[in-house]
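The following blocks contain the structures, represented as structure tokens.
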Structure 1
Amino acid sequence: MESLNGIAFFVQAAETRSFSEAGRNLGVSSSAVGKSVSRLEERLGVRLFHRSTRSITLTAEGALFLERCRRILCEVEAAELELSETRQAPRGRLRISLPLVGMLVMPALTAFMRRYPAIELDVDFSDRLVDVIEEGFDVVMRTGEPTDSRLMSRPLGRYRLQLLASPDYLARCGTPEVPADLAHHACLQHRFPTTGKFEPWPLKPAEGAPQWTLPAAMVCNTSAALMDVAVAGLGIACLPDFMVRQAIGRGELVPVLDAHIEHQGTFRLLWPSSKHLAPRLRVFIDFMVEALFAEEVVAQGKTLRRRQSR
């Protein structure tokens, strides 16, 4: 503790360029600051300040030592803050950006709000690629691999894209047997709002097959609208499995060309890199990792057990 006090006195003196001013800030006498710095210099075996009757200035060794000391004091402050906050229920405001997949995230989000009522959520639902740091988000959820070195990340769960159509549509227009058959079907395509490009359908390339263009009976920047149109019997859509599982169970949609699809994506949480996480952010990350795909895992486990029992 004496070493930490010496470091704190040294940093105050270096920042104010005055033992007297440092003493006033710390609530001690200027002589106490001067003696503490002198003991620190003696222990280190170097001179940290050039002294005169009117001012003090850092030596080259003092300037180097100052940067290290600032980091040490920041770590101590962060540790004290973390310990003090653990005694209280997490509280405060979290600014979050989530993709437009409400049927996946809302059950977990509402469960989080029930468990942590003192945490205020400011939620932005968007499929655009936000700048986490520049736009001031505490945490965002996105798909794909992280590419920003300023961010930390944690995987939430995996999903798969599927091609689907309603039984009515397939009865009227026929069921495609190979990917090339899609050239003669009403394809409902998703456009990325950020780039304006179409989301590619994850079809395995067929060796020796002629080139063909995927038609677009409808283009939309939200997957929920494409699902509604597909359920209405107006075309084939490419949608994530978690979005369509219930519609398949109700018989409203039927997977097509499953053997020709090759895809697996990952949802991740991303947040600004920091050694100290506020308790409200830490509990949000832990809760979403545990809860978001919990029902999906249970459903997959039941399906696997049914298959094994046959």
Structure 2
Amino acid sequence: MRFGINILNFGSDTGPETLLGWARHAEDRGFDFAMISDHLAITPEVAAQYPAPFYDPFATLAWLAGQTRRIELGTTVAVLPYRHPLHTARLAANVDRFSGGRFILGVGVSWPRTEYATLGVPFERRGAITDEYLDVITRAWAGPSLSYSGEFVSFTEVQTGPPPVRRPPVWVGGASPAALRRAARFGDAWHPLNQRLGWLRADGLPGLRRAAEAAGRPVPELAPRLPLRISPTPLDEDTRLAGQGTLDQIRRDLDELAALGAGQVLFDTYPGRPAEQRPLDEDLRLLDTLTPVLPR
């Protein structure tokens, strides 16, 4: 199993020095990858959870590609309807080239209606837009030019280079039936956020297998993002999310995730509310507390 950390790219204390601190900590401590989140228009609805300033994921990862040598770098998750798919395909390919083939494209649809409205993108069609954009992106990586005729974008003989060093793995977020179908159709991995192990075992993974069978594709790898919360006393097993509890509970979570087929796990130290966001050094100490229990 491979492990990664979520780089916090938002909030008043965030800047180039903290972004670099996250990446260097990941590389120095032996983590396998580091990922970064995405919002484009920080409306009050977005700021209530992810306050400004908000550093762009692709620009930040392009910079971090030159500051790191080993770890993979990715998005968790790029909100596909916010950008033209040819733009996203080129951004991803550029970062992959700058990093020497170390980029992961995590994708999703996100939730803020006001952000969609600000960008002039129909919120109710976000799923269909994402599916079509994923089709365009993966086709754009496959050749030097592309023609496409779809519901949302159409173009003829557009040059799409430079190509990526490798085809970036696509991690598809979300837990709805539509997200599972999207992951089965386009994903190398399914990247659910904030889930309980019981739901993954009984509902999420069986639904993913059914979707993959219907799509005629292999079942994507499980690559969850876990909200890391280390507690001195055990948390209730019926209500806690995977990644929360004592070190022993978290170790058992990782063992069960491995048994369920997880190949990658991303740890997210963000508490979920701006008022609870910790300084960088505290988050890094939290990760250091976790590191000894990680199965290798």
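Couple of notes before you dig in:
- Each of 1, 2 could give log10 I(q)/I(0) by the Debye sum over Cα atoms at q = 0.16 Å⁻¹, but the derived value -1.44 comes from 2.
- Parent structure of the calculated result 18, 38, 19, 14, 12, 0, given that P(r) over Cα pairs in 10 Å bins from 0, in percent, for residues 231-278 alone is the read-out and 1, 2 the choices: 1
- Answer label among 1, 2 for the case where helix-only ellipticity at 222 nm (-39500 (n - 2.57) for each DSSP H run of 4 or more, over all residues; to 500), calculated from the coordinates, equals -11000: 2
- Computed 0.40 for FRET efficiency 1/(1 + (r/R0)^6) of positions 15 and 199 (r between Cβ atoms, R0 = 35 Å, to 0.05) - originating structure among 1, 2: 2
- Looking across 1, 2, the calculation of relative contact order in percent (Cα under 8 Å, 6 or more apart) that yields 21 traces back to 1.
- Structures 1, 2 were shown, and distance in nm of label points 7 Å out along Cα→Cβ at positions 167 and 239 at 4.5 was computed from 2.
Each value in this text was obtained by applying a stated rule to the coordinates, not by laboratory testing. Remember, predicted model here, so these are calculated numbers, not experimental data. Cβ atoms are built from the backbone, for glycine too; each structure is taken alone.
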